[in-house]
Every structure is written in structure tokens, then in C-alpha cells.
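Input: structures, listed below.
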Structure 1
Amino acid sequence: MDLTKLIDKCKQYNKVYLYGAGIYGKKTKRFLEQNGVEVEAFLQTSIHAPNCQFRGTPIYGIYETIITDDDLILVSVAENKQDEIISILKSKCVTNEECITKSIYDQISEEVDYSNVADVTNEKYIQVLFFHRVIEKKDDPWGLEVRPEMFDQYIRYIAENYNVKRFEEDWSDVKEKTLVITFDDGYWDNVEYALPILEKYKVPATVFVSTGNLDTPNEFWWDRLARLVPSDKLVEKRNELRKLSPRERDKALEEMEQEGNAFRERLVTDRTLTNDELKRLSDSEFITIGGHTVNHNALLYQTEEQQRYELMHSKKIIEDIIGKKITTFSYPFGQRDTYSDTTIRLLNECGFTRAASTVQELTGRDFNPYEIPRIGQPEVDLKTFARKLEEKWYMEG
């Protein structure tokens with residue numbers, strides 16, 4: 001079934017229900033509404049709280065809802081859960097159902113439009129984005145690269161359509177959709193390609209720098225790893241190595257190199273900033289530098305002494321180079337299972353006042369300054385980039 005037939009079918013029924021109030025259901029609701037189909041309600045197998053709703057559409061339990069032969073239920077959940085839902089509907093003698101297949105969902109994702117949607121109502125106004133690299137794509141096994149021409153389009157769009165704040169600024173007065181731009185790691189291309197674009201559109205950004213390879217031609221350890229293992233083993237091996245101490249990790253990489261396997265060539269562009277480049281970044285009125293440890297390990301697996309070293313030593317190195325105090329930090333890898341409450345305490349003791357994670361959520365007024373969520377930005381076309389920004393706010397309700 002194509003989207004035109006789906007819309008036509010919906011318009012033949014008295015009421016249209018969406019079974020599932022997750023991302024499938026919410027996105028389908030928006031698509032139907034923009035095509036003149038009103039959704040009566042979301043349905044779920046069970047309701048955990050009374051008076052649930054999403055953007056004015058109520059959420060009911062299926063067993064408490066009367067469905068007639070004049071009504072249509074769109075099963076808007078992932079395909080691996082649809083058979084279970086169909087069985088529940090059959091037990092209620094419901095026969096007018098249509099499954100939103102993966103193919104239909106992908107079409108909806110391409111066509112859904114979040115413009116002209118009412119502004120956010122839950123006070124989650126801030127969306128912190130994070131990038132890694134701005135460079136002409138060559139071999140990008142980690143999906144970190146955005147080409148300069150695409151980054152230019154993104155930043156121009158942001159400058160023309162959104163309020164932009166610095167990561168370290170006070171956000172308490174924000175009452176409109178606001179973006180914050182950040183970079184992780186400290187690749188050299190941040191100064192060569194990203195900086196001129198940010199300055200061109202007068203958009204501020206924070207660059208979180210891992211200091212272990214500063215002023216050397218050395219690769220970051222994950223780029224070194226990417227040359228030594230096949231693509232289908234990369235994430236698994238990275239997750240193993242990030243738990244090790246720097247010495248153990250480097251020994252493991254050396255042993256892999258001695259095995260003689262080479263799956264990618266060494267690229268001279270896979271390097272970090274020089275000291276002079278870091279200073280150039282910091283000297284820009286649009287750039288703030290933050291910490292990102294020395295060795296880019298998952299801090300959860302390091303001793304308290306090792307964690308303190310990673311925080312304090314990287315902070316001192318950066319401050320000595322740029323001649324300024326740094327107070328912001330980004331956790332390597334950034335998920336909650338890669339740092340601990342001890343890490344947060346040490347950040348405070350070391351003089352950091354704000355820290356970024358990679359939990360993919362919006363930021364509300366009551367955010368924890370040491371666990372600020374951020375949303376990663378792979379390269380996509382401008383239309384998709386713009387749609388995904390608005391989609392995040394829409395999904396929050």
C-alpha cells in the first residue's frame with residue numbers, strides 16, 4: 001500500500017485509531033493530520049496512568065475502548081510486534097485494521113512535515129547537537145564526518161531559523177526553540193573547515209578536546225583500531241578496548257598490528273589539533289574549548305585516581321595552551337554506562353561546572369548540569385536535517 005491509498009482508506013471510516021503511541025504512532029499521527037485525517041485516539045495494551053495524551057490526542061487502553069465496524073485501527077508499532085497486536089484485536093473481534101509496515105513507515109518518515117506545528121508546551125526548549133568532524137569524506141568507518149558544504153548548509157539554516165546559545169551560558173531564560181552546537185574529540189578539521197563556517201554565520205560552538213595526541217601526527221586510538229579490524233567487528237572491539245587502561249589498550253592495539261592485518265590505509269587527515277590550531281580555535285569569539293579527558297577511555301572502568309588524572313591533567317594541558325580557564329566537559333562515549341557518580345563528583349572537585357553526555361534527548365529547564373543530553377548529527381541532506389530538528393520537539397509533545 002502506498003501513502004495515497006492509506007490516506008484514502010482512512011477517510012472511508014468514521015474514526016481512525018492508532019495502536020501504539022511510540023515514535024511509529026506519533027509520526028503517523030502527524031502525517032495523517034497534515035493530510036486531513038483526524039486521529040480519534042492512540043490505543044495501547046495497558047495504560048499506566050490516567051488521562052494520558054499526546055498533543056491533544058488521548059491515549060486509551062484497548063480493553064476499555066469500544067471499537068465499531070465503522071472504525072479503522074492502524075497498527076503503528078515495529079513489525080516484530082505487530083502479530084501480537086493483531087491477536088489482541090482479533091480477540092476483541094476487530095477486523096478493520098491495517099499495519100504500518102516498515103516500508104510505509106519509511107515513506108511516512110520522508111513525507112511528514114513538522115512545520116506549522118504548535119510550539120513546544122513542556123518547556124524542553126533546548127536541543128544540544130554534537131558533531132565530530134567537518135571534512136571531505138574519504139573512508140568514514142565511524143560515521144563521524146560531515147562535508148564542509150553540508151555543514152555550511154546546516155549552520156546557515158540554524159542561524160536563520162533558531163535561537164543559538166553557548167554551551168556554558170545560562171539557559172534559565174530560554175522560552176523558544178534553542179540550539180547549542182558542540183564538537184567532540186578535537187580533530188584538526190574543526191579549525192580548518194568548521195571554524196570559518198561558524199564565524200561566517202556568527203554561530204557559537206564548544207569544542208571538547210581530548211589532549212593525549214595534541215601536537216602530534218598520531219591517530220586517535222579508535223581510528224587506529226579501524227585500520228586493524230573489519231567493519232562488522234569495529235563496535236564490538238571498540239567497546240572492549242574502551243574499558244581498558246590506556247597502557248592495556250595500547251598494548252592490545254600493538255598486538256593487533258603485529259598480526260599484520262590491514263583493512264584500511266592510514267590517513268594523514270586522521271589527526272588531532274596542533275597546539276597552535278587549538279589556540280586559533282580558542283581565540284575565536286565564537287568558540288569555547290572544553291575538556292574531553294587525556295586518553296578518551298570510558299571513565300566508569302577507571303579507578304578514582306585514574307579518573308582524576310584524566311580530568312585534571314587534560315584541563316591543565318588545555319589551559320596552558322589557550323591561556324584561559326575551562327569549565328565545561330564532555331564524557332568520552334557519553335552514555336550513562338560509561339561514567340559514574342564518582343566521575344560527576346570529581347568533575348565538580350576539578351572545577352568543571354557543566355558536562356555533556358550523548359543521551360539523545362532534549363534539555364529541559366530542570367536539567368542536571370553534569371548530565372546534559374545531546375543529539376548526534378550524521379551527514380544527511382538539508383531537508384532531512386531540518387525535519388529531524390523539528391521532529392525532536394514534536395515527539396516531546
Structure 2
Amino acid sequence: MTLKLWSKDWPRGVPLLLANSFLMSIGFYALIPNLSVYLTHSLGWAPLLAGVLLMVRQFSQQGLMTLTGMISDRVGYRLTISLGFVLRGIGFGMFALGTSPLLIFVSAIIAGIGGSLFEPTSDAALTTLTNVQNRSRAYAVKKVTDNLGIVVSALLGSLLVSVSFHLLSLISGALFVIAGIMTYIRLPSIRIQVKPVAWADMWRTVTLDQPFVHYVAVMIGYFFLFMQLYLAIPARIVDLTGQASSVSVVFLVLSIMIILFQVPVSLLVRRLHAIRAIQAGFALLGTGLLVLGFAGHVAVFVAGIALFTVGMMTIEPASFDLTSRLARPGMTATYFGFYYLAMAIGGGISQGTGGLLMQLGSSSGLPGLLWWIGAFVSLLAIAGAEPLRKSLPAK
């Protein structure tokens with residue numbers, strides 16, 4: 001098993017997509033973590049209103065991806081990705097134009113729509129430009145570049161926000177505009193449907209694909225667990241240490257592990273049935289949540305985060321590969337767009353109930369309530385995936 005990152009067989013579009021991932025991570029993670037702080041501290045927004053804004057941005061992205069995926073399959077990937085990047089850049093840049101709630105909500109919606117255009121389409125383009133032999137490696141390298149971008153974003157975000165949030169917004173937006181221009185110039189033209197398929201037929205095809213819909217339903221559980229990274233898990237480390245700055249430990253461990261180990265883990269996952277790999281990932285996620293949730297020491301918490309991260313690294317390449325293989329010819333972006341409904345639903349439930357479950361557990365004398373529910377969701381997803389293991393092809 002070789003661990004080299006690059007493949008000489010990749011066409012020119014693949015390195016561009018990887019560069020886009022790097023720029024996207026820098027632009028997104030430099031701005032979004034600082035946005036809520038800016039809204040609540042600098043502008044005096046109530047935390048509830050700031051939370052609603054973030055939910056609106058997420059829904060305007062993941063909630064529209066089936067539609068934007070259908071558009072991509074009809075008009076071509078290069079134009080859709082480029083337009084999405086430019087819209088995201090405009091939305092982020094608009095945060096610097098004023099402080100009225102209406103302007104900020106409009107900015108967030110534009111940024112979300114931009115994401116709905118480029119995210120499923122970029123996945124579809126990576127699928128189309130790679131073959132079965134190097135697709136897993138390409139996705140693994142994409143995750144590595146994502147996390148390298150996250151590391152850079154932490155430095156850039158802290159530097160720029162200390163100068164001006166408006167400057168941070170403009171530079172973050174500019175990175176997306178640059179990615180859009182690069183994509184339009186350098187990405188090969190990828191148009192899948194020579195003869196366009198009717199909208200109703202595209203929707204009917206994906207929604208009547210029962211194995212795929214079943215699989216997407218299982219992945220709702222993954223995104224429910226994944227989103228705990230942004231609420232419950234940071235709150236847990238702060239409770240454990242008493243230091244708000246310790247939240248950085250979570251993302252430092254996660255990023256370092258993905259940078260170092262995503263490629264070898266992905267190569268190991270290729271040897272397994274995709275559903276078996278997803279089930280193993282859910283087991284690791286659930287175990288990791290229990291370990292970090294009941295940790296009495298930072299070292300035990302870090303061990304829990306490590307298990308949780310390995311679960312992510314196991315599930316994500318398997319799910320990418322499975323979505324690629326289940327997609328009908330000419331509808332790859334549509335299938336990826338429908339897949340991201342799992343994020344919209346699972347992430348929405350997670351964000352909507354995570355804080356409530358933490359508060360309920362604390363007030364009822366059951367501080368581990370959320371962690372036990374997370375473990376139960378993992379078991380439920382493992383059981384729900386079992387029929388797919390028997391019905392879907394191994395490769």
C-alpha cells in the first residue's frame with residue numbers, strides 16, 4: 001500500500017479542484033467562526049438571532065443542493081462552480097458593507113446560494129475527472145488540503161479580525177472570487193447531458209432510487225453526530241478545562257490527524273465494502289462521543305476526539321465513493337445534491353436539539369444524556385445500513 005499523495009494519472013482539472021478546496025477552507029473558516037463573535041459582541045445581536053442567521057445560511061446552501069445539482073448536470077460543471085464561487089465571494093464581501101440585520105441576512109443567503117452551486121458540483125466534477133482506481137486517493141488528498149486550509153485560516157482569521165472584521169470579510173470573499181475566475185479559465189468543460197433530461201424526470205429518478213434514498217437517510221445520522229463538533233464538543237472541553245481557549249484543542253487534533261492519516265485510512269477503506277466501512281465509522285463516532293463525553297481528564301478527552309476523527313476519516317471517503325457509484329449516468333451532481341439533504345436535515349436537527357439536550361441533561365441530573373443519545377444514533381445508523389450491505393455491490 002503506497003502512501004504517496006499525488007497521482008500522475010490525474011487530468012489537469014483535478015489539481016485545480018484541490019487548489020479550490022484549499023482556498024475555500026481558508027476563506028470559509030477564517031470568516032465564519034468570527035462572524036458569530038462579531039454579531040454578538042460588536043453589533044450586540046442576541047445569541048438567538050445570530051444562531052438563526054447561521055441556520056439560514058446553512059439551509060440556503062444544503063437545502064437547495066438537489067436543485068442546484070440538477071442545474072449543474074444540465075448547464076455544465078465549470079459555469080456552475082465558477083458562478084457559485086463568485087456568489088459566495090460577493091456574499092462574504094457584503095458583510096463589510098453595513099451593519100443592518102437585513103443586509104447581513106441577505107449577505108448570508110447569497111453566500112449560502114453560492115455554496116449550494118459549487119459544493120455538489122465540485123464533488124461531481126472530481127468524480128467525473130477521476131477513475132475508480134484513483135478516485136479514493138483524490139478524495140483523500142482533497143480532505144488533506146481542506147484541513148491545511150483550516151490551519152492557515154486560523155492564523156489568517158486571528159490576524160485580520162484583530163485589524164478589522166470588514167477587512168476579513170473582504171479578503172475572505174476575494175479568495176472565493178479568485179477561485180471562481182481560476183475555475184472558469186482552467187477547469188475543463190464538463191457537460192454531462194448532451195441531450196438535457198427533463199427536470200421532472202431527474203427528480204423522479206433520484207427520489208425513486210430506493211437504495212440511494214435509504215443510504216441518504218442513514219447518513220442523516222452521520223451529520224447529526226458531525227455537527228456536535230460545533231456545539232456540544234467545544235462546550236465539553238470548556239467544562240473540563242474552564243478555559244474558552246481550549247476549544248482550539250478540538251480542531252487542532254482533528255486537523256492534524258486528517259492531514260497525517262486521511263490518505264492511509266482512505267486506502268484501507270477501499271479494501272472494505274463501502275457500507276461496512278460506514279458502519280465501522282459510526283461505531284468509532286459513537287465510541288468517541290462516549291469517551292470524550294465522560295472524560296475526567298484532557299488526555300482522555302483527546303483520545304475521544306481521536307476516535308471521533310478516525311470515524312469521520314472512515315465514513316467520508318466511503319460515502320463519497322458510494323455516492324459516485326450509485327449516481328445514474330448524466331446525474332452525478334444531482335445525486336450529490338440530494339445526498340447533501342442529509343446534512344441539511346441531520347445538521348439542522350443537531351443544531352436545533354444539541355443545546356436543548358445539554359440543558360435538559362444538566363437540569364435533570366443526566367449530564368451524559370446527549371452523549372448516550374449520540375451513541376444510540378450511531379447504533380441506529382449501523383442497523384439501518386445493514387440491509388444496504390446485503391443489497392449494494394461491494395465495489
Structure 3
Amino acid sequence: NWDLKKAAARILELEAAFSEARAERLPKFDLSASTARQRMTVQLFFPHTGTKTSVTDSYDLTFAASFELDLWGRLRKASEAARFELLAEEENRRALAQSLVAEAISLYFRARTLERRLLLASERLEIDRDILIILQKRYLRGLLSITEVKAASRVVKADEVTLSSLKQELEEVLCDLSLLLGRYPHPFPLEGGPRDYVEGLQPVPPGLPSELLLRRPDLRAAEDRLKALTARVGVARALSFPRISLTGSHGYSSEDLEDLFRPESLIVRVATGIVAPIFEGGKLKAAERAAWARLRQAEAEYAKAVLQAFYEVEVVLERRRKLFERRRKLMASIKEAQEIEDLLRRRYRRGLVDITQLLEAEKERLRAEEDLLLLDLAILTNRVSLHRALGGWWINPLLGRETGER
């Protein structure tokens with residue numbers, strides 16, 4: 001997936017920034033070499049007039065070192081901030097990966113549901129065509145009016161439109177899934193056949209600990225951003241204090257190349273530098289206030305993210321409970337529809353009911369089964385949302401093992 005590749009590249013960028021910030025705390029060493037030639041012409045007045053030209057060569061080789069004393073923690077805080085920014089971006093990548101996986105699973109369930117709905121729509125279309133043929137025969141015998149035949153024909157056309165729409169929707173879902181996987185968007189056949197995934201779901205264990213939310217990558221990213229901005233406040237505060245640096249150099253300088261490494265050409269320098277801000281027009285104080293303001297914003301965002309996490313879990317669990325209640329009622333309705341269909345089929349074989357009544361009963365059962373498919377899709381999507389809300393699967397803290405499926 002290209003979004004994941006982009007997130008991975010962003011992490012590489014922040015890793016380099018962290019290495020750069022950490023390197024600022026280390027001594028710096030430089031080696032320089034130079035050569036120069038100077039030509040000078042001097043006007044002579046006494047005792048002889050005229051000019052004198054001299055040419056001077058110089059050769060230098062210097063090894064220099066410098067180190068900043070981090071007395072106020074500016075460099076240390078900058079390194080900490082870069083580290084927490086890197087950790088936050090890694091959590092953002094994990095959140096993106098979880099989101100993409102959840103979206104891919106949801107699209108897969110939609111595709112499987114559409115495949116089963118296509119089968120039901122095809123069955124319903126065949127039933128309506130049979131009903132239309134029966135009504136046309138009765139119309140030719142003068143037993144029905146043309147209005148009833150046209151109504152049945154309209155139902156058949158509506159079924160054909162529904163079947164075509166479901167096929168188009170399935171192709172679009174498969175294209176979305178292909179694009180999500182980083183492939184060229186085109187419909188592709190799914191392996192295996194559709195099956196009942198809801199029956200394979202294990203129940204959610206009661207009393208899930210709230211500590212599970214600490215695994216959510218968005219919460220961990222918000223916490224790391226909060227720590228990074230806390231460190232940035234320390235950096236902004238340290239800018240108001242003097243900077244103390246130590247520098248030293250060891251090298252050679254000579255006018256003749258062959259004399260460059262002689263003891264008399266040795267040059268050693270050691271220096272200490274202090275740079276303190278005197279007047280910045282309030283710039284440093286304003287930068288510190290801005291850092292504090294960004295920290296307050298991060299605190300508010302973190303508190304909001306925590307509340308949002310609890311809200312999502314509560315909503316998903318409550319919706320799950322209501323969905324399963326509806327499923328139990330719908331299963332009872334399907335059972336009754338099947339019993340009515342079986343009863344009408346037995347009565348039809350005995351010549352007690354018309355064939356159209358039996359076909360209408362079959363259609364009612366198919367409608368109920370399609371409602372069940374849509375409800376099962378909502379249950380599966382709810383399970384995916386629960387995994388996202390919890391930051392993964394759940395683990396029984398007492399037994400130390402998984403109590404639900406991944």
C-alpha cells in the first residue's frame with residue numbers, strides 16, 4: 001500500500017532528524033589544510049629609489065575540536081523531543097496499518113455478502129419469472145386482467161435492475177479492495193466460496209480491562225507528541241541562558257613545505273566562548289510562550305483522544321448487543337417463513353393452494369434471508385470496529401491467553 005510506504009519514508013526522515021539532534025551533543029572534529037602564495041611590491045625611497053617585489057608561500061595543517069557544554073539541557077531536550085517525535089510517527093504508522101487492515105477486512109466481508117445477495121437475487125428473479133409465466137397463461141385463458149400481468153412484469157424488471165446493481169456494486173468493492181492492496185484497480189475473483197462468518201465468531205468476554213486501550217496507537221502517538229512538546233518547552237527555555245563552548249586546535253604553519261612538521265611550526269590554540277542573549281526584543285520569551293501554548297494544545301488533544309477511545313468502545317459494544325438482539329428475532333422470523341413455505345408446499349402437492357401462493361412464500365423467505373445477510377454484515381463490521389477501538393484483540397489478564405479470535 002502506497003500510504004504505508006509514505007509513512008515508512010516519513011519514519012526514515014524522523015530517524016535521520018533524531019540522529020542529527022543526538023549528534024549535536026557530541027564533540028565536533030575538523031581537519032583543514034591550506035596553502036597560499038602572496039606577492040608584495042614595496043616602493044623604495046632611501047637610500048635607493050625603485051621597487052622591491054617579494055613572494056611568500058605559506059602552508060597550514062590544522063586539527064580543530066569544539067564542544068558545547070550543555071549546562072541548561074538545551075541539546076538534551078532537543079534530542080528527547082526528536083526521539084518522541086519519531087516514536088509518535090511510528091505509532092501513526094501502526095494506526096494507519098490497523099486502519100488499512102480493518103478497511104480491507106470490511107471490504108472483503110462486503111464482497112462476500114454481495115456474492116450471497118446475488119445468489120438470493122437470482123433465485124428471486126427466477127421465482128418472479130415463474131409467477132409472470134403463470135399469470136400470462138391465466139390472462140390468455142381470460143382468468144386475469146392485463147393489469148395483474150403488467151404488475152408482475154414490472155416486478156421482474158425491478159428484479160433484473162436489482163441484480164445488475166448488485167453485480168456493479170460487487171465490481172466496485174473488488175476494485176476498492178484491489179486499490180487498497182496497492183494493485184491496479186480491477187475486479188478479481190475471491191478464493192473459496194461465501195460462508196457464514198458470524199457463526200464462527202467467538203463471544204466477547206465480559207469485563208474487558210480498560211488497560212487494553214493503552215495499546216491503541218493513536219493514544220500512544222498522542223502521548224509521545226505530548227512528551228515531545230514538553231521537551232520543546234525545555235529547549236525554548238534554555239535559549240534564554242548563555243551558551244558555553246570549548247574550542248581547541250592543533251596544527252602546523254610554515255612558509256616552506258619541508259619545514260611544515262618541524263617543532264617550531266607547531267601551533268596550539270585553546271579557547272572558551274560564552275554567548276549570552278542580551279536584547280532580543282522579546283523574541284525568546286515569545287518563543288517560550290508559544291511552546292507552552294503548543295503543550296497545552298497537546299494536553300487537550302490527549303485528553304480528548306482518551307475520552308474518544310472510551311466512547312468508541314462503549315458505542316461498539318452497545319451496538320453489538322442490539323445487533324445480536326435483532327439477529328435473534330430475525331432468525332425466528334426466518335424459521336417461521338420456512339415453516340409457512342413448507343406448509344404451503346405440502347398443501348400445494350395436495351391441490352389445496354395455488355402455485356402463486358407457494359412462490360410468494362418462497363420470496364418472503366428470500367427477503368428475510370437477505371435481511372439476515374445485511375445484518376450479519378453489520379455484525380462483522382462491528383467486530384472489526386471493536387478490534388480497532390481496543391487497539392487489537394483482547395487477552396484474558398487472569399489466564400494470560402487470548403479469549404477471543406484475532
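Just so it is clear, none of the values below were taken in a lab; they were calculated from the coordinates. Everything quoted here is computed from the prediction, not taken from an experiment. Cβ atoms are built from the backbone, for glycine too; each structure is taken alone.
Taking 30, 27, 20 as the value of semi-axes √(5λ) of the Cα gyration tensor in Å derived from one of the structures shown (1, 2, 3), identify that structure.
Traced to structure 2.
Determine which structure produced the value 25 for relative contact order in percent (Cα under 8 Å, 6 or more apart), calculated from the coordinates; the candidates are 1, 2, 3.
2
Out of 1, 2, 3, choose the structure whose coordinates give Cα extents along the principal axes in Å, for residues 14-173 alone equal to 147, 47, 21 when calculated.
Computed on structure 3.
To which of 1, 2, 3 does the computed value 12.5 (mean count of other Cβ atoms within 10 Å over residues 86-93) belong?
The read-out comes from structure 1.
Quick check: -10500 is what I get for helix-only ellipticity at 222 nm (-39500 (n - 2.57) for each DSSP H run of 4 or more, over all residues; to 500), calculated from one of 1, 2, 3. Which structure matches?
Derived from the structure labelled 1.
The value 13.6 for mean count of other Cβ atoms within 10 Å over residues 78-85 was derived from one model only; which of 1, 2, 3 is it? All intermediate terms of the calculation are to be shown ahead of the outcome.
Details: 1: 13.6; 2: 24.4; 3: 21.5.
Working through the options, I get structure 1.
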